[in-house]
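What follows is a set of structures for review.
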Structure 1
């Protein structure tokens, strides 16, 4: 059972997955409450295009992909403010175009194909010390942003119009949120892959909501669920020989099933007690 821990690459992957899971769980709370679950899926595909462009132009992956992701997120927000274009339509158009650009460049250059599967589904074999540093830096930056801008983020998350009327700089808050979200998606790609990031952002807060309705508790419980799914998923991926991203998401999905069963049983018990009290 301890065999995987004898390998340095596995330990790096385990640490990375735990940090990424916690980070995604934290950001996921805001995404779910903002009803923007689709943006995680879309932005990860958009950043894939930026990753390919960075690779071809020999630009540092984290720098190029982060800039691309940030610009994509800002463009989505700007486009969705137009009444004739809904937010899901803006996400679909912009991110699909970016992803298609990445695929086209891969087909054209034939230089990115060896890493294509890892980019889509994640690969702990590729996690380096530099990746761990990048994940730690982004995690620290997100924590600082959440703590410093807690009230602004909370207000803007639940009602942007009321927040603006009270003087909250909603556009700046949205821009800052887009920046940290782009950073989160970028550092998650190596571990989870493009196709699995959306689930890592959405599932932990959904699971947490089955146990509590308190925003503060959500901000604690969701990262813990995400980190646990990351650690357990990477550990299991060693034995079942599947991609790290798929394993992490399957574990998180298992948590989701358990939470739904628990919530359903709790609701039935409360309803039965209510009927007994009335009787």
Structure 2
């Protein structure tokens, strides 16, 4: 396993070399450690933790404090991957000053290597200011979950030529503002290819087809742990939820049948000590 820390420059160089980038989410130390051992390029501590970890209906309620808490845990396990902290809803929307302040908190208090924020050209000034402050920024366009209600729900974006052109313009605008890469979510596969060709920064797809510069999935979706819904663009590589559920049921049965704990799971007491203790109890 490589001990080399992935940098922003490594991510950008991957596109030059034509090497596909791999990105996954993590919200805690164990998954962060596994991502490190799997030598994943980038690990996103996404505000999707609101749904898959906190049990919320969406990401809007996630706070900066929530993000810092989970970023800290992931960073402890991730020594090689580039760790990216998600800017939660309304943490960068009201002013550039606030955007820089909150981005700085994620890096200083959380310990991540970069931040990600959603939005296209409208947020280019915030992106530029954060980047100029020395904080690497990853963009996120197409379907932006924080504002999904304004987009008509969790639906594919860029369906017509005008909407698709806007996404390309957003990518170009974010590149000009200084992002080091862009997440492109839920767009037609041909559009994903065109966006990747339109900019020099890596495009990381999630439901954007194979012809982008890398892929990202929510780990809980990918391993079959989150069962509320499975997006069309998710491939489930295992069903860890079923494995855990079966283990819990087996444990419950063993406890009820007094099959657990067995002698191998129990501490012993010398017979003489036990006899003395019983005598003390009786007296």
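Just so you know, all these numbers are worked out from the coordinates, no wet-lab data involved. Owing to the predicted nature of the structure, the values given are computational and were not obtained by experimental measurement. Cβ atoms are built from the backbone, for glycine too; each structure is taken alone.
A value of 28.2 for mean count of other Cβ atoms within 10 Å over residues 19-26, calculated from one of 1, 2, originates in structure 1. In this comparison of 1, 2, the computed figure 23.4, 90 for Rg and Dmax of the Cα atoms in Å is attributed to 2.
Can you spot which of 1, 2 the value 14 was calculated from, given it is relative contact order in percent (Cα under 8 Å, 6 or more apart)? Source structure for this number: 2. So if we calculate distance in nm of label points 7 Å out along Cα→Cβ at positions 147 and 163 for every structure here (1, 2), which label has the highest result? Looking at the calculated values, the largest one is 1. A value of -12000 was derived for helix-only ellipticity at 222 nm (-39500 (n - 2.57) for each DSSP H run of 4 or more, over all residues; to 500); which structure in 1, 2 was it taken from? This value belongs to structure 2.
So if we calculate distance in nm of label points 7 Å out along Cα→Cβ at positions 179 and 211 for every structure here (1, 2), which label has the highest result?
On the way: 1: 3.3; 2: 2.0.
Of structures 1, 2, the maximum of distance in nm of label points 7 Å out along Cα→Cβ at positions 179 and 211 occurs in 1.
One of 1, 2 was used to compute mean count of other Cβ atoms within 10 Å over residues 99-106, and the answer was 17.0. Which one was it? Answer for the origin of the read-out: 1.
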